[in-house]
Structure 1
Amino acid sequence: MNKYLRNIIIKSFGIGILAFYFVSCSEILDQNPTDVISGPTFWKDQKDADLALSGVYSTLLSSTFNYRQVCWDILAGDANGSSGSAAFFNQYASGNIESTSGNIIQSVFSECYRTIYSCNFFLENIDRVNITADKKNVYKGEVFFIRALAYFTLTDFYGGVPLYTKTITISKAKVKQSTKAEVVAQVLADLEIAIANLPNTAYNGHAVKGSALALKAKVLLHNNQWQGAADAANQVIQDGKFSLSGNYKNIFLTLGQDNNKDILFSVRYLYPTVSSDQNSVLIRGYINPRVEFIDDFECIDGLPISTSPLYNPKNKKLNRDPRMLMTSRLLTDTVYNTSGNRVILSEITSNTGWVINKAVNVSVAAEILPNGTISQSKTPWSDDDWVLLRYSEVLLIYAEAKNEAGGPDVSVYNAINAIRARPGVNMPPIPTGLSKDQMRTRIMHERRVELGLEGKRYLDIRRWKTAETYIPTLKDPIGTPYKFDPGKHYLWPFPQSEIDINPNLVQNPGY
């Protein structure tokens, strides 16, 4: 189906119907929906249901769920911030994370609760709509999936958080956080409802059964429930609705996202109605891949650069895993548009010599001026969807969970080698005869290079508890050592503004 048709329900009604842009969680919870949404003439028919559902999806158009997740890779040591708000992340990576830090510390918290509020309001009103029970259940399944995504994100960053499953007034919002286990239990309960009610089809812009199963597998993986994670991931694999794309780079670009079976869930854009500055920010070099990240890509013989005879330190691009150059490129590389003409990219910065190539379409990233250059003021916004769940991650979840549950059997090798053998990548299979520990190391590597600069790495090194050893080996662009205090940094602090409003909220340890 054409992208402009498949997005009509999610995007054509505009954004912000149920998205409330306020400073604090408590303030968000106290807001009433617009008069149109809450009035007696709404919640009547299919059109109202679609409009309300569009509002719920629109809350994902935020920095917590869009391409700005790449900034999390700065905290993981895979990138540096060069300009703009991305530069602040160098400070966070240096250990300067406090309850008053603002920026991402505040935005993840408030944006997730904005989504949760919208989900709760939808679920409390959808039964008023005159549509079939089956369709109503599908709508509920989508919203339970989105609420699960928001609460899971909160647990990954803050641990236990206040748990609200109904819209409430500000006086009732002042509650102590539930434990992380309690919130995760609610997430899994929401996902079971979603799995039971969503259609078992390929992804079409709305959450489907495979989306919910993949998120369930990820939630269980992040909470060390190995067998459950493997089982959920394997169900996605066995259902056969999704598969690896033969064009790695196009998974992240509009031109390759329509009916792409590698995508299980994404944040949707449609230019010019709903667009982002993804191309503008990434092409400008505001976020730069670090050399440590580049060096982790193997040579085409499957060996690391430290042992491969194919490695040329004078030309790091030669004979490397193709995903390296589909993820990053040298600042000095010559760039061509789709017509084969050279594009001279101006006003680009990099403090590592590398810039991001994944999720960047140089050919449409800017208006080309007569002299062949581009100007920041001429850079249009884009509608590349930001992919949150994809099939290769499901395979990696399965491989990791299966290995942790019982060791590296044939299915673990098959999952990893399928990713490596994908057309356009064609990397050799991993060595046989690995121990459980050796396989774990291979999976960690494969996640880094396959999911590189997608915002996954920071959460990975925290759940693996390797952040405390890896992060202190790094320095920021001006030579300041990075810091990671295991006594506090595995969780973020609750924003001080939330502590001030909610006296029952207990700050996380160390802050």
Structure 2
Amino acid sequence: MRPARARSLPLALAATLAAALACAHPDPTPPVPTASPASARIERPWAEEILYFVLLDRFADGDPANDVAVDPKAKGAFHGGDLAGLTAHLDEIASLGVTAIWVNPLVDNIDGFVTGAGFPDWAYHGYWADDFTKLDPRFGTEEELRRFVDACHARGIRVLLDVVYNHPGYDSRYLRDPRFRGWTRNNTEGTCGDDDLTSCLAGLPDFKTELTPVADYLLDAQIGWAVRSGVDGFRLDTLKHVDHPFWQQHRARTRTEVREDFFLLGELWAGSPESLDPYFAADEMDAGFEFGFQGSAIGWLMGRGRTVAFDRYLASRHRVRPGYSLAHFLSSHDVPGGLHVLGGDREAFRLAAVLQFTTVGIPVVYYGEEVARAIGEWPDNRSDMPWGERDILPGAGLPRDEGMRAHYQRLTAIRRAHPALSRGGHEPISSEGDLLVFLRRGVSSLDAVGVAVNRGASAARARFPLPPEWRGREVEDLLAGEAIPVSGDAIDVEVPARRARVLAAR
């Protein structure tokens, strides 16, 4: 998480909330891990996953009994979404065709709100922990977490749990409880540093993870959640604000205490293949977020820059250390959404999705993006899941674009059917004017996919040699379901204005 700005605590927290959640502060010792009995292992290369990110509080309210201080009309308040709601409506996600779900941190968060944003801002996102040893009752119970994971596994979907090692929440028990004295750098004591490892990100207390008791406590707590819940991996927050020895210890412990293939996806702010490589070289992570994709893809679709330069950028994304992956997004909880940046241009956003699903790396779909949710500037990038006419809170009545969802379903189906799109190389075909054409060649002798995207206002055409994988076979535009004529050893492709074609042999 990248908090939007520093915030300060109010003089008094909400009394009703504190009373309702008083039972959420047990002894700080992490419970002994006990493996979830029903967790099924899914055998599939992580490079082929399609990841769906859910901000739990904004998705679906399945248990009104845990709604405390809920106000769906307030942007900074809890809106009521929980594990029960996510599990009840899991098929909404499964039917999209995604293969993995990432859910925000679920540990117990601070009870009150902060006001530095100009309005009451609560910990609905899960990144302001107050107790790493308990789940937040506003999100659900440990049993509900296990049921959610098992329900995902029954559908062939993996689960990534978001965890934070860098910081607790504002004025959390880790500042107030004498048992944790000396564990953090913080503004109260004036001990914050001025570099990545010692600064207090957005004013949040900074854990001294270089101290053995601090590191052991945090690792025991978070790895305990992995063992007990059966999740398949972690999404790791604020990567560069924790040192490499900690991440190496973390990797060793997840492999020995959870399982060898436990997946680690790291958030390095402004991450790129180059800046992520030290974490890959030391085998601390399996994958990292590449922040440049959103700006590069959307910028090209808006007419910024030459097509040949964008093609070179896509090719550069393959320069990742073998065995490791990038993850790329069009929208997230920390940046304005792609559709918003495009000024609401849904035709252009459809093209952006084509580019996202046909380039190397793990595509990340931000909840509701597939139905054209309004993902604006912070905090509007954390709005409720639109459910249209379905009576599902908190987003009942919010409009949704089912045509956009059908487009995403087609893209997930295409990507899953063609491993070339996940693990194949990138071969430039044409980058003249507004038409981009490239070829992805796969791990089998029959798998090759051509991608043609036209950002321009008029139709464009390209002619290129027929790939060997397509010879003697009919060629089809997988997006439109149309046959593409083949002339001898060459293929002619006409792409209408602001449209794309994804080509493969039948």
Structure 3
Amino acid sequence: MAWNFERSSERARARWDETASVTVGDVQRETDFQNISLVSPKRLVGAHLYADVTNFNGLLRSEALDEREAVRRLHIWQREASRVVGALEATKVHFQGPRLHAVVYRPVSDQSKAAVKSVLLSSALRHSLAAFNETVATDEEWTAAVAVDHGQVTVTKNGTAGDRELLFLGPAANHAAKLLQRSGIRISDAVAELLPESFDEYVSDAIDGHRVLMSVSATEELIEQYGWSWNYSQVHDRLTQAADRFPLTSVTVSKPSGKFKKDDLNLSNTKQVSATSVFADVDGFTALIDDAVASDPDLVDVVRSFHTLRSEGRYTAVDDFTALRVQYQGDRMQALCYLPTANSAKEAIAAVTMATALTSVANEVIPEIVPVGTAKPYAIGLSTGEVLVTKIGEHGNRDLVVIGASVATAAAIQERLEGGEIGMDARTRDLLPEWMQALFEWEPHRQAFVAVDLTYDELLAADTDAEENDTIAGAFESLTKEAGITSQPTPARPPMQPLKRPWASGR
């Protein structure tokens, strides 16, 4: 089953209608995130924290870090970081690869104390990674960066039924990630203003917010003073034990005999596949939220619009192209196009075709359904290579991760793109048939081969004068049938009137 405009529109409209009864409430003192649903989002006041290993992807791309060893080390780090978050009574959202997203919102009635907790958690995580470098990553040290912002967000759980994840809509969730630097701790003005004067000696001004520098002893003393628990030597001992408990042999890797299920994966059941990584990011999302919150603090229209886009993006990737949806990372979706029998050319063609369908969803389907101004284009990055797919971290709270240099490359390409652009590295482009390669041009400032506003119908109509086996129909028949797309391409629709796309001006 390939992508189809009419079917996509029907699905998207159904998802829009599904949220007609959305009612936003408040997070109460004991609220658990499991109580948040699609039609019952919650207002949440608190601090959003991102803790990243900023050189992780660079180590993978340079091959300084073996992929199996990367899985092992990331498993150990995620376990320990999750325990640190729990010890300070914060809430782990998830790991986005090496990047942790956590929320600090309790005590609900004392946001000054919540801000204190977020800063102390930041320092504890930074020092915990130093202990990790002493016990686990002794050859190639990992670099820690932490950033925190505070404010009100609307929390929803959207996507398709049975495959939903939390989404935090609001400036605090968006801007915290943008505060991240290569190393150290950054906090926003909002966090700094909530801190008591006793923290002044640890906070200094910076162009990008405020820096926090706190010694291990000061971190331990303040955490104990506020009634929480964290101790460097205990962390060091736990990590030493974990390094012995999880040797490299604990990462058992096998090639799949068919499509595998995410819930079956773990450290001892890690899959190695040849795949094309896909990162589809909603361009202009942060600015959209910043503008919308001024007129609608509950962001009801944005909740409904983004549910519609996220759901249809997932249907397109998983149902239409049999891709593995790895994770939602805020407004970004990570997916993987792979075949049980490795064939990089087929995987790359499937991924490019899927990317054009996602572009059609964002550029053509969604604007017909959601309120004006809430539809935004995708920026999509692609890269092909061998990857490891697994679920790791603290027992009962593990995250799906895909490890490989191509994953890092795809993410880096996406971050350099603008809305409406599909970009790929040279390896992926070289795997495509010539007629498809011709649709992408090298863009030096993007460091990628890029196509702008390339839709699914335009891909189907490309190069119709090619030899029979080199037409799009022939390519679909011979190269992508095994990818689960279709044995025959969907006929192109009659040409549509050009849409008004403000993001495409000047092109």
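What to note about this one:
- Comparison of 1, 2, 3 - label where relative contact order in percent (Cα under 8 Å, 6 or more apart) is highest: 1
- Source structure of the calculated read-out (Cα extents along the principal axes in Å, 78, 48, 45) within 1, 2, 3: 2.
- Structure (1, 2, 3) behind the derived value 3.9 of distance in nm of label points 7 Å out along Cα→Cβ at positions 147 and 291: 2
Only the coordinates and a few stated rules stand behind these numbers; no lab work does. In this text, all values refer to a predicted model and were calculated from it rather than measured experimentally. Cβ atoms are built from the backbone, for glycine too; each structure is taken alone.
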